[in-house]
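Input: structures, listed below.
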Structure 1
Amino acid sequence: MNPSSASDAARLFFVSGMPRAGSTLLVNLLAQNPQHHVTPTSGLIHLVLAVMERWTQVAEFQAQGLEQVKPQVEASLQGLLLGFHRQALSQGKCVFDKSRGWLDYVEPLEQVLQRRLKILVPIRDVRSVVASFEKMYRRRGIAWRYPQGQKYALSTSAEQRARTVLDPDQVVGRSIVRLRDALSRVGDRLLLVPYGRFTEFPQAAMQALHQTLELPPYEYDPLHVAQQTHEDDNFVGQDLHRIRERIEPQAAEPWTGLLSPDLAAEIAEEYADINALAAGPVASGG
């Protein structure tokens with residue numbers, strides 16, 4: 001990798017955490033810094049995966065020998081990752097690319113970018129995450145989209161809806177499976193950003209983030225967070241990516257009145273490992 005590409009790669013960071021855990025809020029706060037470029041939910045991962053999953057099946061590459069072609073494919077993927085954000089990187093900015101899928105591909109990303117990654121992982125008590133989806137459900141109108149699909153739409157109780165989103169093939173359950181797997185594989189690459197700590201002490205959380213990423217200090221304004229990233233939530237479910245202007249502490253038990261005490265206790269027991277991390281400081285997962 002030439003020095004220019006190495007410099008660009010060192011300024012490319014990834015945001016990949018749980019849903020309803022503050023990732024959109026985090027990147028919009030990061031966007032206050034003029035030296036930062038942030039993305040909404042990014043499609044870059046799909047371009048990268050299209051190459052990764054296909055190149056070994058190309059007959060011409062097979063004929064040449066996959067090991068012979070491999071360095072060129074790695075260079076192409078590097079060019080794709082850095083080229084996608086060329087405008088911001090060429091201005092010397094740090095880029096924060098957001099997708100929950102990045103957690104699955106830390107090792108190949110490190111191979112392509114030739115450096116050790118640091119991934120920002122917004123995390124939240126699972127009871128709060130499930131309750132947040134239930135709260136959105138109870139606010140729904142006639143135009144509301146069901147982000148979890150037909151199974152969620154047909155659920156007839158808060159408990160059924162909770163169990164639906166916690167299924168391993170659904171939005172919350174899938175993110176937990178990814179997080180647990182990433183913690184076991186590459187925990188020392190993960191910078192956990194607990195939602196409770198982030199919303200209660202945003203300045204301290206951002207200071208810890210800057211120190212870990214070795215970024216220059218910056219004074220953020222958590223009381224005036226303008227929405228810089230925009231997504232059409234008609235495609236994924238309404239109100240999923242709209243933020244409030246002020247970062248304020250969450251209620252002590254935001255699931256109260258949304259989840260039954262028995263269900264909340266069951267979730268607390270099953271996801272005690274995640275909840276313990278969500279109650280901790282901004283820190284490495286390793």
Structure 2
Amino acid sequence: MPAPESPDGPDPEDRESVGGGADDAAGSPAKTFQILDLFSAERPVWSTASIIDAVQASRSTGYRYIKTLHDAGLLTSVRNGYYSLGPRIIEMDLQIRLTDPLLLASDGVLEGLVDTIGHSALLCTAFRESVLCIGEYRAPSSPTNRFRRGQRRPLFQGAVSKVILAHLPHYRLKAIYAQHEQAIADAGLGRDWAEFRAALGTIKRDGHLVTLGEFNPGVYGVAAPVLTPQRTALGSVGVAWDEVERRDVELEQAVRAVTEAAATISARLQERQTD
């Protein structure tokens with residue numbers, strides 16, 4: 001597929017970047033990859049002009065960003081001047097599925113949870129300041145609109161998120177609190193740093209978390225952390241079910257099964273690191 005055509009010449013405001021200034025050298029990679037964040041299920045195709053406007057780049061700089069991503073296979077041209085995410089991402093997704101240590105360590109574990117609980121099981125990890133689902137095993141009766149691989153959740157809501165948050169290193173928690181003080185208070189995790197630490201300390205001591213209705217009314221969530229030997233979180237394992245539709249699920253049984261699943265994954269990861 002054709003790469004984006006270069007403009008006739010640099011815009012006047014882009015002379016410094018064409019000259020290879022230090023600011024441009026530092027900012028270009030971040031700006032280039034920022035383009036990938038524009039694409040979504042709601043808007044999977046973007047025009048060249050819209051991309052350049054969105055990242056607030058000059059015309060020649062924007063063309064250079066797009067060409068870089070196109071040449072790497074991260075963008076593909078769907079018609080003249082319009083782009084979608086590219087085939088290299090599909091290739092990388094397969095590579096992750098085959099090689100990611102956290103996914104490999106969870107092999108068979110999520111399936112066992114579904115057999116025990118009867119509802120979909122999830123494997124999540126921290127990504128930026130959110131939690132990303134990286135693995136799932138769905139029960140036949142599971143609703144299609146539930147949290148799934150590739151979707152993110154806020155770091156301060158839901159069982160799978162909060163058990164990761166509680167086990168992050170102290171320095172990360174300090175930085176997170178400084179940036180999200182109001183969101184933390186709104187989530188009921190504390191009105192100041194001391195309350196925040198106390199709330200996370202309770203989750204940490206329990207080794208699991210049960211939530212009800214944090215995303216969908218009447219839906220239970222149970223999660224436990226996947227831990228390193230240093231007791232920091234690599235991720236979390238979770239299940240969810242509707243309390244009305246699934247009255248047969250025993251909460252204590254769910255907590256026990258999820259905690260054991262997370263411990264199994266943690267142990268497998270540690271064993272493979274020492275091989």
Structure 3
Amino acid sequence: MTEALQRRAHELASELRDYAKELDKRRKALEALSDPAVWNERAARERACKALASDTTPPALEVFVDELGQGIRDFVHERRQTFVDRFFEVAKERALTLTEMGQQPPVFDAGGVQVEIDFDKEEAHLSYGREPLCKTALDPVHILDARKQETERLEASWPGAEVMFDAFASAYRARLGRENKPAGERVFLVDLLPELQLEASLRGLRGVIEDKAALAYCLDRLAREGALEREGQRIELGTATGGSTKDKKRVVFLRHGLGGGQYYLTARVGGVR
């Protein structure tokens with residue numbers, strides 16, 4: 001159907017050019033008849049009248065427009081379905097489970113990384129939970145290559161459960177000192193990022209928790225491994241509610257271990273109650 005519409009568009013374009021030429025002849029004839037001198041010249045009068053009397057009908061665009069609308073909808077649907085089919089095919093080749101999570105916009109879970117498709121911009125946005133990772137061209141191979149690279153980066157940021165707990169607790173104490181707060185007070189979770197990066201340097205860790213996505217990954221994993229408590233201490237996170245969720249730069253979305261599917265705003269490390 002698409003090829004037939006393209007051929008018809010070419011034919012109509014040719015017909016429209018011819019029609020435009022005839023209209024231009026009529027315009028010139030009318031301009032000539034507005035000149036008193038033409039009225040006094042028999043040949044000029046007759047040429048102008050003949051041009052105006054020519055039987056020229058415009059191309060039938062209305063029917064084509066209706067067909068075109070449906071044709072474009074079918075084309076877009078087919079193109080998108082072709083992409084989705086190829087996406088699943090490439091994922092299967094890589095032994096990767098791909099799960100559809102949403103349709104408007106299309107969102108897929110690719111082994112723990114979310115892929116949001118933007119067909120209009122021809123790009124894909126990758127995230128861990130709702131924390132952005134990167135964007136890439138709308139090509140299944142490029143998307144899954146980027147997914148592999150980002151997954152390796154997240155996994156490299158994980159230092160192990162015990163080290164993660166100790167580094168988090170130390171970062172929390174350092175933040176309390178900077179803000180001149182007493183032990184047990186809550187601090188903003190995102191404010192622990194620079195402290196955790198410093199901890200990585202001090203402890204000689206190979207991986208660094210360099211952004212909110214890596215922080216979310218490590219906290220999710222810490223919770224999944226049941227390691228939020230250690231030696232009588234416990235990491236507690238405060239959920240973001242109401243208006244505090246609007247500023248996405250100040251909250252961290254955790255997908256799994258702490259109940260999942262929530263934004264968190266604050267953190268504290270205190271004794272187990």
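Which one of 1, 2, 3 has Cα extents along the principal axes in Å, as calculated from the coordinates, equal to 111, 46, 33? Write out the running numbers ahead of the final one.
Numbers: 1: 60, 46, 37; 2: 68, 45, 43; 3: 111, 46, 33.
Traced to structure 3.
Which of 1, 2, 3 yields 95, 30, 21 for Cα extents along the principal axes in Å, for residues 50-169 alone, as computed? Answer by label: 3.
For the set 1, 2, 3, ranking by FRET efficiency 1/(1 + (r/R0)^6) of positions 34 and 122 (r between Cβ atoms, R0 = 25 Å, to 0.05) places 1 highest.
With FRET efficiency 1/(1 + (r/R0)^6) of positions 98 and 210 (r between Cβ atoms, R0 = 25 Å, to 0.05) computed over the structures 1, 2, 3, the top value is the one for 1, the highest of the group.
Throughout, read-outs are computed from the coordinates displayed, never taken from laboratory work. Since the structure is predicted, the reported quantities are computational estimates derived from the model, not experimental observations. Cβ atoms are built from the backbone, for glycine too; each structure is taken alone.
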